[in-house]
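For reference, the structures are reproduced in the following blocks.
The numbers here are math on the coordinates, done by the rules we state, and not lab data. Keep in mind the model is a prediction, meaning the values are calculated, not measured. Cβ atoms are built from the backbone, for glycine too; each structure is taken alone.
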Structure I
Amino acid sequence: MSTVLEMKHMSKRYGEFYANKDISFSLKKGEIHAIIGENGAGKTTLMRMLYGMETPTAGEMILHNNKVNFSSPADAINQGIGMVHQHFMLFPYLTAAENIVIGREPKKIGFFQRNEAIKAVAALSEQYRIPIHPTKKIMKCSLGEQQRVEIIKVLYQGADIIVLDEPTAVLTPLEVQELLKTIRFLASQGKSIIIITHKLQEVMDVADNVTVLRNGKVTGTMAINEATSHKLATLMVGRELKNVEKRRSISGERFLELADVRVQENNAKPVLKDVSFQVSRGEIVGVAGVSGNGQSELIQAIAGLIKVQNGSIKLNGQPINELSVKERRDIGLAHIPEDRYKWGVAKDATVEENAIIGFHRKKNYVKSGWMKRSSLRPIIQEWIEQFSIKPNSLTEQAANLSGGNLQKLIVARELGQNTPFLIAAEPTRGVDIGAMEVIHDAIVKKRNENGSVLLVSSELTEILKLSDRILVMFEGEIVGELSRSEATEEKLSILMAGGKLGDAVRKN
């Protein structure tokens, strides 16, 4: 295979800090090349230089044997390089086809030819086996559908080199499998793919070659047949990862209790149908399910973000249906939300302000309406060190942090309050393997100190690793409950698809 791209001795410096230092790698036609590393390792900065979003401090880029310099993404696009960002850049009120052709619309006498756009998009969808609905508005699309729109968009722009930044961070397991199939097919059609990720199993499943970054430098480049997950993890974090201990819960009295909880809006089909369960002190209860089966509404109902039409929710024996979000937090609820941008942070506020958001009225944090910065900063700094969060300063805007660093900030804030009850929704979404280990240990520590945890995750490995009991949701109902010893990925997958537990038992 011929080499289509070389990045030689690339460096990017901000003041005295090097985000990238002397990085080199090459990409061949039809190759899938994974660039992996922890949050802050320099993966995205490297690709932003390739895509014309950052100017290199040093180094050179060679595209099809010609030296190139890009001053903007438009330059990169015109040279056949497309990038699908971790946070999609789509207009929610426009259709899929309109988003794909925007800026390059088919026109006749100056007028947009909508039908021609739909035909062009449908043809690309069929050619590359990427199913989408061209006339569907983005606001009605799932995250998986939105990602497919982004991929077709770069194909429509003529990209032969496609960069995917953390492509599976917000996808369900089924959507991940479909995406990996799409990536393989694109490579078979001669497209060259760069995947930025921290998920080692997906790298092993789909990549041809892998480059590992740590602290802005290359720590290894190898063919995938020379790699193992253990070797890559060690190169990423610079140390051996610990084996997860098997711990028993200290199960005690019930702390969270739901009885016949129903959520139904405007006489539509209920999104939660008479859900009942409990979480005891010293227990982690996992909730598994394909995205869209009521998990989001369950979290929001407990946290006070949506109204419950029927049934009751109690925390520590106290009914909370009529309590506000603040009142629920005051009696001991902490919440790592599934969507960090929508529910978890104020992007325009500082790192310091985000570190106490939601708890900012606590007496030990404020005095006469003013933050007690001198007493708060050592606490926040301790969280930053514990979870390896990498801000430039405490006064930096949260919007400047990477998605993984934002996630770690939220986790640190919610766990740092030492509340008796924690909702942990997708707690490791978008974080690297080292941070995942720290977060998992912190959640287990909370359970072992007699706290109660409701864990909602689309990662079955996470559910199986941490949970003492596992509930499975399908179409707004709890359709199964398994103990840690009973649960297997196969059994959970069958229940998640609406099957019966006996189907899994008969197969074993």
Structure II
Amino acid sequence: MSIIKKLAGQTAVYGLSSIVGRLLNYLLVPLYTYRFLPSQYGVVTELYAYAGFLIVLFTYGMETAFFRFNDRTKKEEDVYGTAMSSILLTTIVFSGLIVFFAQPIAHLIHYELHVRYIIFFALIIGFDAITALPFARLRADNRPMRFATVKILNICINAGLNLFFILLCPYILSNPALSALHGFINSIYHPEIGVAYIFISNLVSSIVTALVLLPEISKSKWGIDRVLLKKMLRYALPLILVGLAGIINETLDRAMLKFMLPYSIEKNTALLGIYGANYKLAILLTLFIQAFRYAAEPFFFQQANKKNARILYAKVLNYFMLVGMSIFLFIMLYIDILKYFIGPKYHEGLKVVPILLGANLMLGIYYNLSVWYKLTDKTHLGAYIAGGGALITIVLNYIWIPQIGYMGSAWATLICYASMAIASFWVGKRYYPVPYNVIKIATMLFSGMAIYFFSKYYIDPYFEHRLMIKMILHTFIFIGYVISIYLLVSKPSAAGIADAPDK
């Protein structure tokens, strides 16, 4: 269990940066949803969806390529320097093109009066792309504390500026007792900027992050080894398709909702805001999956050549399911309390939460199962699987959005990720078989779902107006479930396949 504990420890540290940092960021969601109308928050949801696509293009798989080639050669400085130089050059070009064509881009997505939004995001994505590889190097060098510190600093600056512009400045201007500060506040704060302060705060935090990471950036061996770069690009380019497909699966629904719902652009944007806000209720599961992914990717590469690596990968999935299903059940059993994380105007979208939680859980399973194509250099097969998922997302959203609105998007996301997980499992059995304990995984999954449906259709209706009693019952149920599945995971299987000791 020592290696599993090491992964858990690193996940916890990376999780600290994700959980503390992202928690500060997510805690802004109540501010946004209580302060802005759904149509205004829909703008934020939409533009960050586009940003997800662009960051994949800006980094074009170089993070994973760095892990792979850094693992193969002792010339770490050559690998890092080539990747860093390449990303810096292309980032300057890509960001410059977006700024140059900001006006037509704004017209295309119906933001003709807000060209500055496009410029803000060109700069945000540019700085984030430049810092992506230094963060990857910190992970490869097993420096999670430095990684976590910089990440938390980024989010603290972002959150602090959001609170300053959206909450503190209006409060000071509305308070006559603070009139001495009105002149200063009026010089830096303009209410008509509105949601753009969210983007400005993000830009400032991204710039500061790049400055803090200058030691890692400046230590790069500048210059491009063309032979090495070709090898890295050959490995990484399929990962662009994987990344784009992943972003399509994760965020395309938010872009499609605005243009495919059968209402006005303003109402469509409002519904998009409702959908995006309810997506945030999956925060705990999202944070766990992100923290796990940060720790697991370099961990899987480091363990690849060890004797019991495949057994270890199987055990990792067991423990991932234990935590993932526990989070799913926690959120759904306490949704009557957690729903106040977003404003009451957004509560009509709560019905998508269990579907999106299930989708995120399937995504986490897929991340576990996708280790085979990265270790066998068959990234093109990973691209096919991710591309298939993207096709499912596009087709189902196209069919269902006009018929059932954002519920169609939620179901499309779940079906997409479940299909990708199943496909990766079956294809991986051929190229890199891992002895996953399917029975344990299925038991955790279906028992958790059974408890959720029992609570929803039997406990909730009976105690609809007695919230305290319902929460007490849910607490006993939740604790019982967690203890049961922990005993299940920690108990060696009959065949002893996926539960052999680490070596």
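Supply the structure label, taken from I, II, corresponding to helix-only ellipticity at 222 nm (-39500 (n - 2.57) for each DSSP H run of 4 or more, over all residues; to 500) with the calculated value -25500.
Matching structure: II.
Looking at relative contact order in percent (Cα under 8 Å, 6 or more apart), point out which structure of I, II has the largest value.
II
Please state which of the structures I, II yields 0.45 when FRET efficiency 1/(1 + (r/R0)^6) of positions 42 and 114 (r between Cβ atoms, R0 = 41 Å, to 0.05) is computed from it.
Matching structure: I.
When you work out mean projected area of the Cα convex hull in nm², for residues 322-481 alone for each of the structures I, II, which one comes out largest?
II
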